[in-house]
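Okay, got some structures for you below.
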Structure P
Amino acid sequence: MQKKLWIILAMVFVIPGLLFTASCAKKAVKEDTSLSQQAQDEAAKAAAEKARQEELARQRAIEEARLKEEAIQKAKDNFLNEDIHFEFDSAVLNQDAQEILKTKAEWLQNNPNAKSTVEGHCDDRGTLEYNLALGERRASSAKSFLVDLGIAASRLITISYGEERPIDPGQNEAAWAKNRRGHFTIN
């Protein structure tokens with residue numbers, strides 16, 4: 001009887017203890033597995049987000065470089081394509097010409113290695129010799145204005161084409177006005 005009692009007591013205390021220990025171990029293993037899987041998922045999400053942020057930053061840098069290059073090219077195109085114009089038989093710079101020259105001076109200051117040629121042009125009225133001299137005065141007038149704005153004279157060359165290179169070959173006031181100009185090139 002005593003043996004039976006011991007067996008019963010052992011079963012009452014030992015079996016529930018084993019069940020409790022076994023069930024706790026299973027839960028702990030599941031929790032460890034789920035925690036490690038959750039940590040892996042979070043790490044993967046963080047890595048994916050970091051990669052996405054790096055790609056966005058790279059794309060922004062590329063776009064900024066492209067916009068900067070476009071702005072530089074636009075400024076250079078404006079420098080080359082925007083002529084100054086003069087009145088008939090005059091080398092005096094009007095207000096519009098001065099504003100254009102200020103823009104050109106700013107571009108030259110931002111590009112210190114650039115050198116430019118200032119071309120003086122005339123319409124076809126007057127003699128060849130007179131128009132060559134007038135074209136030279138026009139180019140020199142533009143150069144002097146740029147030098148007064150701080151551009152080194154050694155960076156500017158003047159040349160007169162007189163009536164030799166008209167933009168508009170027409171024989172009317174509109175064509176002549178287009179041909180009375182100062183044109184700029186980059187050397």
Structure Q
Amino acid sequence: MTDDANVILSLLPTRLKVARTEKGLSLDAVAKLSGVSRSMVSQIERGESSPTIATLWNLTRALQVDFAGLLEDTPEQSIEVLRSAAVPMIENRGTGCSIRILSPPEDAGRHEVYELRFDSGGVLDSCAHARGAREHLSVIDGTLTVTSGDGMERLVAGDTARYPADVDHAIRAEGPARAFLVVQDA
């Protein structure tokens with residue numbers, strides 16, 4: 001196999017996952033539409049399995065994407081813009097806290113970036129993440145208190161805290177506040 005073919009095949013998992021998430025389809029939905037098992041779709045998206053031409057054809061038809069375009073070695077755009085109104089939000093997490101997802105979907109579970117906005121007294125309580133996970137919280141405006149396990153620190157604008165996220169942890173706002181949160185799984 002040529003190096004060009006290897007490059008194209010290495011891009012395939014991400015391109016399939018992006019096509020699926022852009023259509024708002026779950027793994028189960030793609031499995032039903034394509035006739036390819038859910039576990040196989042997941043393995044292909046993670047790059048753990050190379051699909052046959054027939055499997056790839058079924059997936060592209062289910063996702064309504066161009067078969068040839070999916071395999072083309074086209075360079076990515078140098079700048080990807082997600083306008084403010086289109087930034088996805090996490091609803092029903094915390095009290096008096098809105099969470100905007102800034103990282104791309106393919107980074108979920110590895111390296112996630114969020115913008116947090118707190119009302120006065122807002123709280124974001126989190127259960128322990130995967131073993132070895134860490135969070136990096138940078139306060140942009142306001143005052144926040146972060147707890148992780150038995151530790152507690154008060155942060156003001158300009159401060160950054162790095163702490164274990166594989167234990168129960170919380171972020172509390174004294175007044176209106178805004179911060180960026182990076183979650184890294186081990």
Where is distance in nm of label points 7 Å out along Cα→Cβ at positions 42 and 146 largest, in which of P, Q?
P
At a computed -8500 (helix-only ellipticity at 222 nm (-39500 (n - 2.57) for each DSSP H run of 4 or more, over all residues; to 500)), which of P, Q:
Q
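Using distance in nm of label points 7 Å out along Cα→Cβ at positions 10 and 82 as the calculated read-out, with 10.4 as its value, let me know the right label among P, Q.
P
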Thinking of P, Q, which structure, once distance in nm of label points 7 Å out along Cα→Cβ at positions 122 and 138 is computed, gives back 0.9?
P
If distance in nm of label points 7 Å out along Cα→Cβ at positions 130 and 162 is computed to be 2.0, which of P, Q is the source?
Q
Who wins on relative contact order in percent (Cα under 8 Å, 6 or more apart) among P, Q, i.e. which is largest?
P
Which one of P, Q has semi-axes √(5λ) of the Cα gyration tensor in Å, for residues 50-89 alone, as calculated from the coordinates, equal to 42, 5, 4?
P
Determine which structure produced the value 20.0, 59 for Rg and Dmax of the Cα atoms in Å, calculated from the coordinates; the candidates are P, Q.
Q
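No lab work stands behind these numbers, since they all come straight from the coordinates. Bear in mind the structure is a predicted one, so any value in this text is a computation, not a measurement. Cβ atoms are built from the backbone, for glycine too; each structure is taken alone.
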